[in-house]
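Each structure below appears as structure tokens.
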Structure I
Amino acid sequence: MTTIWDPITVGGIQLPHRFALAPMTRSRALPDGTPGPLAAEYYAQRAQLGLLISEGTQPSDDGQGYLNTPGIYRPEHIDGWRTVTDAVQERGGHLFIQLMHVGRMSHPDNTPHRRQAVAPSAIAPSTSIFTSAGMQPVPQPRELSIEEIRHTIADFRHAAADAIAAGADGVEIHAANGYLLQQFLAPNANQRTDEYGGSIQNRARLTLEIAAAVAEEIGAERVGIRLSPGGRLGDLDEGPELGSLYRYLVAELAKLGLAYLHLFYFADEDLLTDLRAAWPGALLLLRAGRAVDLDALGTDVESGLADILPLGSSALANPDIVTRLRAGAELNSPDPSTFYGGDARGYTDYPALAA
């Protein structure tokens, strides 16, 4: 029987156990999108998790949605991420940089070019976003043209190449959490009448084209992808065809031979079982709202439903969480007031067990 403490190979990477660091926005990058001065320490502190998935990292100016998030599309970004990858790898960890284009989940005040956000259709979500002036409604985005969609695919390809140039072990394509690629999947955000709208196949087209382009650019064994079936973040509703949509999408993605599929999961168990059966490689499973309970986590691995279990805020607050879980030790509690922005407090100052 497989347990959470058994090693596993993902792509070409040997991992010592079945935990990973989930991607978490921390909003501590420099204004130009370069990772902040404490980023290398933050990630290196958590290297014992083995596979570290970075915070969402925009592939272009249009891809940025929040204040002080990092990019990976300029030379200075490559240099900044190189300090992070070096620090992680020196401690035996592996870093995948998550490529996140937020689409309509943005505000001109938060981006370097101050432009209107882009999306599959010109439909604003019924939600607000934090800006330097405080919370503001997310404004109506502009619909991407076919030419701009092709440019967006090229942006992902370029960002993936830059991530590898920065020393990353791979990239994770963010097609979840209410951002651009999931916006194309959701009919309440995508009302296009061209080849990127309407049918399940058309709404899934952009995600598949980006995954194929990135895999071609850097090698499929260096590419993961994150999906959030049933997730309504960003005011999305994937409609009554949710199950059919994700069964189709995962089956098509499986043909690409990617390193892993990462599910941030909100839907029912029957769909999860079907997606597991359709995915031949490593499957990362983060159940929405589940507390860190070693017995419950172990059940998903032992049953074969999951291969790797990404840890979120528990790993944020416990840089040595693997050591703590092995020892059955008490965990530090995360401080939500320090999740986004700020300095070392709530970022690199959580105590390790030895302290």
Structure II
Amino acid sequence: MSRIFKQQTNRSSVGIRIVGAPELIHHKALHPSTYEYNGRTCIASCVGCLNPMCMRFMPDELRLSDTRLSEFPIDIDDSVCPTNALLWERGNTTPTVVSERCINCGICARRCPIGAIYSNGNSAVVHKGEPEVEFRQATPDNVELHRSQMNELTGCQHIGEYLEINENSIHTIYDKLTTQRTEAQFPNLIIRNLFLVLNNQCIIRRRGDNYFRIDAIIDDTNVIGIAEVEFHKDSLESPRAILDDIAVLSSRYGIENIKPFIVSLELPNLRTEYWRVIKDIKDVLGIRIHSLTLGALCTLSWTFSSVPISAVDFYADVESPSIKSGIEAALEGTPLPDITGHAVFEPTK
């Protein structure tokens, strides 16, 4: 029987931090994260959380606060890693990353409360073994101390970047995706997880449910967002599906303030009818459909930004087919480089 498990449920030891709680965690691409305490710089090291946020979302995180949508058939898959690259071997005190499976999206790093996960440029890495963390026998007192220390990290600010936003970083994700054997729900799952770590509520449709067409519903308490996630389909299907989604939410649930998104691997080619259709929908119906890509969402996540959907504008059409300015605004004015290998910010001609 395999000794690899997604998560250990019984622990013989727990990690105890022997220095005070960090108030600010610094992330630097290609290097372990650090924090300062009592005038010294400490390297963030895995404490083997009893409830590992890097591996699982909590049940309350996979719900919407809007009770009008309580009947939506939610996929309750609580996995943080969409490719199951973060695993825990029985007997080990901390999880590890299977680099061959990891696509370097950085979602797990966004979830780690101590900042112990960083990127080596090819995949995520769980940093461990620093002397500031001791693994002690899982007595009731030590378990309580561990939980108390983890509660201290709630609200701790994270700054810096998981990866630099450049051609190589984007290429790594898209190149590694081509080697993955993903399941049918993978596109919805990774997009849900990215919206969640950007501090929105987000749920996805249970696979196989024929009563709801909407792939994802997003909520930041100010606006309800809907998303059609189309990684491999004809780009013209998405605007039509969005209009159907809006009609269902409006007529069946009385929801009027709806912000629609189409999320794809890459923006459609400039020569396709997609961009003209998006503009026609705006001109005729007054509906602004926002376009996003997997790569664009990853870049937002890499900077540890909070990106509520009510505050962003990723609208683009045939007259201005680029979401680059919208992403830069969400990054508080940080200029983006030209990514020519993949159409993550602007379509190819």
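Here, each number is a calculation from the coordinates, and none is a lab measurement. Just so it is clear, the model here is predicted, and its values are computed rather than measured. Cβ atoms are built from the backbone, for glycine too; each structure is taken alone.
At a glance:
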quantity	calculated
Structure (I, II) behind the derived value 57, 44, 35 of Cα extents along the principal axes in Å	I
Winner on FRET efficiency 1/(1 + (r/R0)^6) of positions 35 and 211 (r between Cβ atoms, R0 = 41 Å, to 0.05) once structures I, II are ranked, highest first	I
If Rg and Dmax of the Cα atoms in Å, for residues 27-138 alone is computed and equals 16.1, 52, the structure in I, II	II
Winner on FRET efficiency 1/(1 + (r/R0)^6) of positions 163 and 339 (r between Cβ atoms, R0 = 25 Å, to 0.05) once structures I, II are ranked, highest first	II
Parent structure of the calculated result -7500, given that helix-only ellipticity at 222 nm (-39500 (n - 2.57) for each DSSP H run of 4 or more, over all residues; to 500) is the read-out and I, II the choices	II
Per mean count of other Cβ atoms within 10 Å over residues 19-26, the highest-valued of structures I, II	I
